[in-house]
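In what follows, structures are represented as structure tokens.
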Structure 1
Amino acid sequence: MSDLIAFFTDPWQLPFMQRAFAVAAVVGLVCGVVGVYVVLRGMAFIGDAVAHSAFPGVALAYAFEGNLLLGGAAAGITTAVLIAFVSQNRRLKEDTVIGVFFAFAFGLGIVLVSTRDSWTTDLSSFLFGQVLAVSASDVWTVAAIGAVLVLVVLAIGKELVAVSLDRETARAAGLPVFRLDLALYVVVTTTIVMSLEAVGNILVLALLITPAATARMLTERLWAMTLLASLIGCAGSVAGLYVSYAYDLAAGGSVVVVLTSLFALTWCLAPRHGLLAKLVRRPDGAAPLPAGR
């Protein structure tokens with residue numbers, strides 16, 4: 001019993017773990033809320049694209065010894081604005097435009113990195129995350145940015161859903177579709193850049209999509225899905241850090257593994273939409289006999 005108590009209390013005795021828990025909780029919550037609208041719109045690819053489009057900005061910041069996150073944010077938001085603008089051309093599907101800019105930005109990042117002789121810890125932390133190294137100022141910065149992002153999403157949530165369901169109907173109803181697209185892209189980009197310190201460029205898509213996808217399996221209501229996704233993102237991120245601390249594993253990878261495990265359990269056991277529930281409801285659940293018997 002004492003070992004179990006120590007498992008939960010020991011990490012809180014360490015200041016760097018306290019800061020890591022705070023950042024992970026905020027990032028998980030914000031990614032859960034923002035991810036709901038990404039999942040509803042069917043634009044999971046945008047998360048990966050924006051995360052990789054931040055790469056050239058980070059490479060430039062690294063080359064000139066600037067702030068990596070600011071460089072990533074500038075490149076990511078620039079790419080998001082371009083995607084939102086070019087996507088207004090109705091001959092091109094949104095995922096096509098995203099793919100074009102994603103490939104270009106990542107290729108540009110590789111070219112920029114190739115001009116340097118070596119990689120440093122700073123650049124690798126962008127790729128893989130370094131949540132255990134966050135400072136107290138990082139915690140407050142992430143908390144402030146996260147609060148603004150959640151408020152923005154909640155303020156325009158209904159309009160975002162309307163655009164997600166039918167863009168042409170939303171446009172006919174007088175909704176500013178381009179501005180809503182732009183707002184969503186900027187929010188997603190800022191969320192991703194904010195999350196890079198927790199899980200890194202490579203794993204950030206899982207943090208954005210998995211909590212929302214898990215919540216989607218459990219409810220049809222937008223408010224319930226948003227609440228569940230934020231709770232799953234927050235709890236899964238904190239649980240991942242516990243696993244990382246207890247077994248000396250990579251923090252970002254542990255967070256993603258925990259969140260994906262929760263999704264797998266939900267996919268199997270969800271009361272209405274889970275695999276088990278569907279098998280129980282099927283009237284012909286038994287396997288058919290071979291022909292002739």
Structure 2
Amino acid sequence: MLNRHELDSLLRETLPFPGAGATPERHRRLFEVGCVDLSLARLAEAHWDALAILEEDGRQAQPNCLYGVWASERPGQKLILTKSNGFFLLTGQKAFCGGAGLIDRALVTVNGGEHRLVDIDLRKNAHLIIFDDSEWKTSAFRETRTENAVFHAVPVSYNDFIGEPNWYLERPGFWHGACGPAACWAGGAAGLVDYAIGQSRCDSHTMAHLGAMHASIWAVRSFLDSAGNQIDLYPHDRENAMIRALTVRHLVEQACTDVLRRLPRAYGPYPLAMEGNTSRRCQELDLYLRQSHAERDLEALGRALFRRP
């Protein structure tokens with residue numbers, strides 16, 4: 001199980017910010033963490049993404065605090081900000097809140113007409129935020145404690161707002177950051193290929209699948225390096241940042257899906273049923289890939305290309 005001691009190691013590590021000249025290095029580190037453990041990678045990526053968001057807004061992260069980014073929007077669940085005596089109260093529900101009870105602070109999206117991002121101190125407001133894990137049925141990512149959060153009139157000051165209204169989604173950094181999960185996906189798939197390389201089966205069909213899986217990992221690492229270099233060259237170009245991120249995420253998602261498909265075709269049911277770590281990695285990678293919005297993202301990509309002069 002993940003514990004706070006393991007997560008505290010993230011506080012001692014600083015990644016280059018997107019667009020600051022070393023974005024390929026950032027992607028490589030996310031890839032490496034994903035290759036080791038996808039649950040850790042999921043929390044690490046959110047923490048490092050939060051630090052990048054704060055830096056983009058000209059802020060310093062609070063010292064010795066592990067951050068999350070709670071930006072999922074679920075139909076029928078919403079957060080509401082109401083003004084009260086010079087500050088605001090945050091009330092409502094938010095789904096897919098990773099790190100519940102593990103992290104110290106969360107950047108939380110609120111979509112009530114204007115899209116806002118607020119920095120919430122989870123420790124200070126623990127008595128006003130109730131977590132519920134009853135809806136999380138799968139064992140995948142259980143260690144990340146991804147739960148529903150219910151906010152009961154959590155106070156929010158003007159200083160807790162990050163950026164102006166709609167800033168979070170409109171900045172180029174939103175799309176630069178969207179490449180981060182793709183780097184974690186790729187690392188997760190690379191871990192499966194490492195497992196395959198260590199097996200003794202060597203018939204021709206197995207070797208063909210192994211070769212194809214290796215080629216997929218080589219390709220995604222190249223995609224991520226190329227995207228990182230382009231981000232550093234054009235850090236303020238939002239339109240191309242969107243096109244780049246959607247392209248990279250699609251390519252990585254397809255390559256990782258191919259690895260997930262080939263592994264059991266090559267090695268049968270054993271790794272899925274009898275190898276605990278490999279089985280968990282397959283389940284978590286499959287679930288993590290659903291952060292890609294599949295055909296909806298491809299439609300957005302096509303429309304962005306269609307609008308270009």
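No lab work stands behind these numbers, since they all come straight from the coordinates. Note that the coordinates shown come from a computational prediction; the quantities given were computed from them, not determined experimentally. Cβ atoms are built from the backbone, for glycine too; each structure is taken alone.
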remark   = Note: P(r) over Cα pairs in 20 Å bins from 0, in percent at 33, 53, 13, 1, derived from one of structures 1, 2, originates from structure 1
note = Computing relative contact order in percent (Cα under 8 Å, 6 or more apart) for each of 1, 2, the value 29 comes from structure 1
query = If distance in nm of label points 7 Å out along Cα→Cβ at positions 38 and 174 comes out at 2.7 when worked out from the coordinates, which of 1, 2 was used?
reply = 2
key: Read-out helix-only ellipticity at 222 nm (-39500 (n - 2.57) for each DSSP H run of 4 or more, over all residues; to 500), computed value -17000, structure in 1, 2   = 2
task = Taking distance in nm of label points 7 Å out along Cα→Cβ at positions 78 and 110 as the quantity of interest, name the structure among 1, 2 where it is greatest.
result = 1
query = Comparing distance in nm of label points 7 Å out along Cα→Cβ at positions 22 and 222 across structures 1, 2, which is largest?
reply = 1
